[in-house]
Structure 1
C-alpha cells in the first residue's frame, strides 16, 4: 500500500492513522512502514529519532565514500552491500518495523536510492504481510515506477485546487507509465461538511473507473496538538473523532 499526494495535504498523518488502525484491528500481520519521502516525517509522527546514517541515503553515501577510498574490494557489489546493511538495520518499533529512505545521494555515491528501494521492495514483500509506503510529495516517485509492486494506492487531497490537480496528475501518470495498482483510492483530509459535496462533484469528473472515493477526514485540533508536542500519533486516543473516522474508512481496504 502506498500513500501519495501534494505536499502539505496530510498524507503522512493519514498513513499513521492507517497504521494505528492496522495495529489495533490486525495485530497478527507483520507490518513494515517505508518512509520514501526525503523529508522523512514518519519518524517524527511515531516518536522515533532517525539520523542520516540510519537511512538508505546515508548508507549509500557512506559505502560510496568507502569505495572511493578503496576500503572495499572492487569485486564486491555496492548495491548488494547497501541492501545487506539496510535489511540488517531496519528499525523494530514493536508493533511494526520502519525503514527510512532519506534524502538524495551525496558525494561518492554510485547508485540510485530509488533503484535500491525498488529492488528491496521485491525482497521485503516476501517477509512482511503488510508494507505501507509514504511516497514523496508530487509525481516523480510514480514516474520512476518505484512503486511497481504496490496493490493499493491512496491519494490524499485537501480541499485546495492544487491538491485536486495532483490527484488528477498521479492518475494520468499511472496510465502513462502503465503502473498496475489493484485499487486506487481518493482520501479527503481536513474537510468540513460544506466542502465535501463540491469535492465529490469535481472528483467524479476524473475518476470514471480509475479510482474510488475512500472517504473524508475532518480537521482535528487534537491531532495538531500531538504534532506540535512531539507525541506519537500511534498514541492518539481511540475516542478521537478522526481516528473513529479512520476505522470506518480503512476497513474498506483491510
Structure 2
C-alpha cells in the first residue's frame, strides 16, 4: 500500500491513535484524509491541521444510517482505517451485561458494518487496503477489562476471515495490535486498575508512524510499539505464556 497520493478514511479520528494517524497520513503525502467521529464538532482541531486535505465526517459505528451516509460521502477512499472503538472496565461475572454488549456491538459489529459499507467503495476505486486497529488484548482475557479483550479477539478473527475474502478482490487487509498507548482510554484504565500504570505507554504518534510503516511494507500483522512487538514475538513462540502474562495484569 502506497500512502502517498492515497485517500484515507480514519474512524475515531478526534483523539488518541486516530488523531495521530490523521497527522501521520498527512505527513506521508495522503491526498485526502476523511476524519470520522460521532461528533463532527470534535474534529475541528484535526481539520485545522490541513483544512484543504482533511474532511470531517459524522460516523457512529452503531448507527447504520451514519455508516451508509459516510460511504456515500467518502466515495473516493482507497484506504480504510477502522480505529474507532469503546471500552468498559469490570469483571465479566459481575459487571453490567449491557456494558459488555455495548462494547461488542461497537468494536466487533460496528467495525464489520463499516467494512461492509466501504468494500464496494474500495472496489470501485480499483482496490486498496483495510487496516483494523485491534489490540494485544485480543490475545488474552485480561480480567478487569471486561468485554474489551473479547471484542478485540472477535475483531482479530473477523480480520482473518475477511482477508481471505478480500484478497482476490484486490483489497489487502491488515491487523494492527498496539500495546499500551498514551491515550484517554489508557489513562482511564490506569485509574481503574493501578497495575496498568506499571507499563510505560507508547505515544500515539509513535504507534501511528509504525502502523503506516507496516502498511507500506505489506505486513499483515502490525505490532506498532515496543511492548506490542515483544507480545507479538511471544504470541508466535508461546501463546500460553503470553496469555498468562496478560491475564495476570
Structure 3
C-alpha cells in the first residue's frame, strides 16, 4: 500500500488525491486495529487475569458462561476492546494528519499540544478507573446483601461493565480538553464558568447519575473527580485566556 502523502498548509490537491489519502489512512487504521486485535487475542488470558484481579478474592472464581460460544466471543470482544485502546493514538494521528493541511501552522501547534494533553488525560482516566473506581465498585456490588444471594458473575456482562466504566472515566477526564477548545474559539469564558459554577455542579451531578454504576459508591467515585475536573477546567481556561491576550499584540504587529 502506498504511504499517504502528508500535505502542508497551503498545498493544493485534487479531490481524487484527497480521497486516495483518506482511503490510505483508513486502511492504516483498520490494519493496525486488526494486528492489535490479533496480538491481544494471543495474550487474552493475561488481559482477562488483569480484569479478574479487580474482583474481591472470594469472587474471582465465580465467573461463568451460559452457552458453548460465549467463552470464545467474550475473549474476542475483550481483545477488540484492548486493541481499540492501544490503536486510539494511531487513529487520532491519522485523523489529524488528514485535517492538518486545512489549519494554519500556529493553530496546528496549539491543536497538537491539545492532542498530547488529551492523551495524557486519557491515560490518567484509565488508571483512575482501573485502580480506584472499579475495585471499590466491584467490592461493594458483589458483596451487597451477600447473606441473601449467591453471586455468579456472567463473563460477558462483567467484561462489558468494566470496559464501559473505564471508557466513561476516560471521557470524564477529557472534559478539560473540550472546555479549553470552547474557550479557545470564544464560545466559553472563564468568567461564564465561574458565574455558573452551581449550574455546572448540578449538570455534572446529573451526568454522573447517568454513568455506568447504579450504586452510590460508584456514582460518588465518578462524581468527585468530575467536580475536581470542572474546577481545574476553570483555572485552565483562565490560563488560556491570558495566553491568548498576550499573543494578540504580537499577532497584530
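Largest in distance in nm of label points 7 Å out along Cα→Cβ at positions 58 and 82 among the labelled structures 1, 2, 3 is structure 3. One of 1, 2, 3 was used to calculate Rg and Dmax of the Cα atoms in Å, giving 17.1, 49; which? Going through each structure in turn, the value belongs to 2.
Quick check on the output: 102 is volume of the Cα convex hull per residue in Å³, for residues 66-129 alone, derived from one of 1, 2, 3. Which one produced it?
This figure was derived from 1.
In terms of FRET efficiency 1/(1 + (r/R0)^6) of positions 170 and 226 (r between Cβ atoms, R0 = 30 Å, to 0.05), the structure with the greatest value among 1, 2, 3 is 3.
Coordinate-derived values only; no laboratory data. Every value quoted in this text rests on a predicted model; they were computed, and no experiment measured them. Cβ atoms are built from the backbone, for glycine too; each structure is taken alone.
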